[in-house]
1. If helix-only ellipticity at 222 nm (-39500 (n - 2.57) for each DSSP H run of 4 or more, over all residues; to 500) is computed to be -3500, which of 1, 2 is the source?
2. Say we calculate Rg/Rh (Cα atoms, Kirkwood Rh), for residues 68-131 alone for every structure; which of 1, 2 gives the highest result?
3. Who wins on relative contact order in percent (Cα under 8 Å, 6 or more apart) among 1, 2, i.e. which is largest?
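Derivation of every value follows stated rules applied to the coordinates shown; laboratory data play no part. In this text, all values refer to a predicted model and were calculated from it rather than measured experimentally.
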Structure 1
Amino acid sequence: MTIIIMKSLACLSFIWLFMAISSVQAQTYNQTVFDTDGQPVEAGVEYYIRPAITDFGGRFTLILRNNTCPYYVGQENSDASEGTPVTLTPFAEGETLIREFRDVKIEFQAITICIQSLAWKVGERDPTTGRRLIVTGEDDSTYSLLNYFRIDGTEIENVYTLTWCPAEPCPINCGKPLCGEAGPLIEDGDRLVALDGSFVLPVEFHRA
């Protein structure tokens, strides 16, 4: 009986978290993003991105699929693994703090065997699931839309979701993008991060 009650409470906690994320109001636009210590997330400072709930993988890191470049954005399989830190750069020039629902470039900070940028970019669709994978590299198009992501606030303090829905790089001429929220995609034992799934992964930022 105790085990059943505990499982029920865990299930209710997860449902509550999901509902809180889904019901966030747009009025939080432009509020400051905060890290796990309650401090403002700053541009150019290294942070680890990690799930805000347990049993959904570890910190974000680089994944090399099929042993070929480029790297993909993924998660460590274990909470004990360190992960790879990122820096965040706002699209808006002169901004020193990261804001909710604003466009930012996210870039891993690591030395790798691939001679390329480690900035996040929306990549190809996975042929099996149809979901868009998040890869690394520079978008060399005119507005670099594929490189800009959002950190969306939730009703839970210091917990966020990651979205691709660029607006600031091209507010007029680019039309409405096919926006997508980031969540896990399991592939051959690797935990990739991809858009367009049924589950949106809540995350938090921990200063490196």
Structure 2
Amino acid sequence: MMPRTDTVWPVVHDERAALVRDLETLTHEQWEAPSLCAGWTVHDVLAHLIDSATTTRRGFVRRMIAARGDFDRDNAVGVERERATHPDATLASFRRVVNRTDTPPAALATRLVEAFVHGEDIRRPLGISRGYPAQHVLTALRYQARTPESFGGGRERARAVRLVVTDAGVTIGSGPEATGTATALLLALSGRPVREGEIQGPGAGPVVRR
């Protein structure tokens, strides 16, 4: 079942607001720390979140034409545009978009993927923990399990394994088991590194491959 607008957006808004609170006391060194998103600092990821929160369907089409269909190039331009000289200014801009409901032309579940994965991109390197709403992380995980890697998903990683979600009592797929929390499995299917032993079982190798 596809997630509903009146279900997804309150969760996304709550996650944005929680991230604002977590970032309010960061030091300069923490802002410049490498995130889980390869090549981006914590500050860069926040700039990307602003860019994504303000991208409309029509605007996305114009941007992709300008980027010649290159998603990475478009993302880099967006980060450069939204990343202020001082992180406090970038955080202030993020506060202003917390309750926006703009979205590029993608499935609504991508808003959940972005909120949770980019939240962890920032939090994990900084040693910040957050308990995400399990049922919504599961929605994001199911979406990533059927989305190809070329679109940021993990279908190829999940194709021949059985994902066993320990904190939701749910399994996805069939094959050798890869066992972990919904958040850990979501990160792995999104191409992010996870902690050693966080995903276990005979199917863990394909899921967490580098």
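1. 1
2. Working: 1: 1.01; 2: 0.98.
When Rg/Rh (Cα atoms, Kirkwood Rh), for residues 68-131 alone is calculated for 1, 2, structure 1 comes out on top.
3. Values: 1: 23; 2: 18.
Structure 1 comes out on top.
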